[in-house]
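In the part that follows, the structures are each spelled out as structure tokens.
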Structure I
Amino acid sequence: MKICVVRHGETDWNKIGRIQGREDIPLNSSGEKQSQQVASYLRDAAWSAVITSPLLRAKQTAHIIAETLKIDVYEDVDFIERDYGKISGLTAAEREKRNLDFNNAGSEDWNVVQKRVYGALLKYAEKFAGENIIIVSHGAAINSVLTTLSNREFGSGITKLKNACISMLEYKDGEMSIVFYNKQAAELLEPIK
């Protein structure tokens, strides 16, 4: 089975480099267009469902994709973004001025994020066994999975995921593997089939 993991489209906070944790920021017009491009890229393959984080930017991305593909959307809180504590909502300059970073701001522990997101991914791989599904989530959440599957070759702390990027996974015989990662629809030459 294919599991297409999509980071939400762009928001105004993404555009200016403001950390988005659990804040409920909507897509901007670029993010809506990016989400439509993802849907166009995926339209020629058979997909059974879209499972999304409950945050607005992810839900909007998921609904744009689902509307094009004519499939149902499910929400799962386990795909929510990492809680960044005191640095949520801050730009890099604001974090530096306040002497805050990911380690001293009360952020959700990376291992907790990884266990939560990877566990949800496996749950839906089993639930939709033999079918293809789409997961819409967030940068840190997706990177925690990529870090695990790549044995820390890329992912958290190494890879900056693009807005509306696609990371294609394969789940076969109880094993999860990465087909490709961090590609926007415009970078991919042919639709997935």
Structure II
Amino acid sequence: MGTFILLLLIIYKGQVKNPDMLWGVACRDLLAPLKIGFVGLVIACFLATVMGSTSALMMSAAGLLTHNIVRPFWSNLSEKTYINVGRAAGLLVVVGSAVMATAFTSLSQMVKLMWEFNIVMAAAFLFGLKWRKPNKFGAWCCMVGLMFLFFFLPVIVPLFSGVKTSAYLQKMVQPITVVNSYHAVMLMSKTGKRK
């Protein structure tokens, strides 16, 4: 898959400005002229992949929310109630995913958010692996503190007067553009065949 994306980047270098549109342009240019239904097949494959991963994520997230948050606090409920809570949690996960997908304008912003969520969970996970004395309270404090640093602090700090207009906080490093050119040379053997 990575090789195919790299190949598309080489083919459409300078033609496609938005990398999120690369798949669509490639399908239109490379598969549509064949007129045998490959564009529809690509769309069906994308939908099948997204639906499969979405259903797996929905079920696992609903199960985790039900068994790790609801069941410890309300342990005397019936199994039917837990199933209904799991269904509601699954619906919440799907609606939240749709809202998050429409809130961003590019795929790189979503990937950055996923990395930040992984950072919030990773510290508690690594403490559990590497240290003999971690406990539940410490893990929750770690996750809440990192959530505060990564998600709430960037929203709260700009609300203070002078933060957005401070010349000290607006300092930037000037970017350096480096351009490298490479030339490929075809070698011929003594018999005249390519090596």
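Computed from the coordinates by the stated procedures, all read-outs in this text should not be read as laboratory data. In this text the structure is predicted, and so the values were computed from the model without any measurement. Cβ atoms are built from the backbone, for glycine too; each structure is taken alone.
Can you tell which of I, II yields 10 when relative contact order in percent (Cα under 8 Å, 6 or more apart) is derived from it?
Working: I: 32; II: 10.
The structure behind it is II.
Among the shown structures I, II, from which was the value -0.30, -0.95, -1.01, -1.11 of log10 I(q)/I(0) by the Debye sum over Cα atoms at q = 0.11, 0.22, 0.23, 0.25 Å⁻¹, for residues 19-90 alone calculated?
On the way: I: -0.30, -0.95, -1.01, -1.11; II: -0.50, -0.91, -0.95, -1.03.
Structure I accounts for this read-out.
A value of 25.2, 84 was computed for Rg and Dmax of the Cα atoms in Å; which of I, II is the source structure?
II
Going by mean count of other Cβ atoms within 10 Å over residues 107-114, which of structures I, II comes out largest? Please list the in-between numbers first.
On the way: I: 16.2; II: 11.8.
By mean count of other Cβ atoms within 10 Å over residues 107-114, the leading structure of I, II is I.
Have a look at I, II and say which one yields -11000 for helix-only ellipticity at 222 nm (-39500 (n - 2.57) for each DSSP H run of 4 or more, over all residues; to 500), as calculated. Present the calculation step by step, with values, prior to reporting the outcome.
Details: I: -11000; II: -18000.
Of the structures listed, the value fits I.
Which of I, II yields 2.4 for distance in nm of label points 7 Å out along Cα→Cβ at positions 27 and 171, as computed?
Derived from the structure labelled I.
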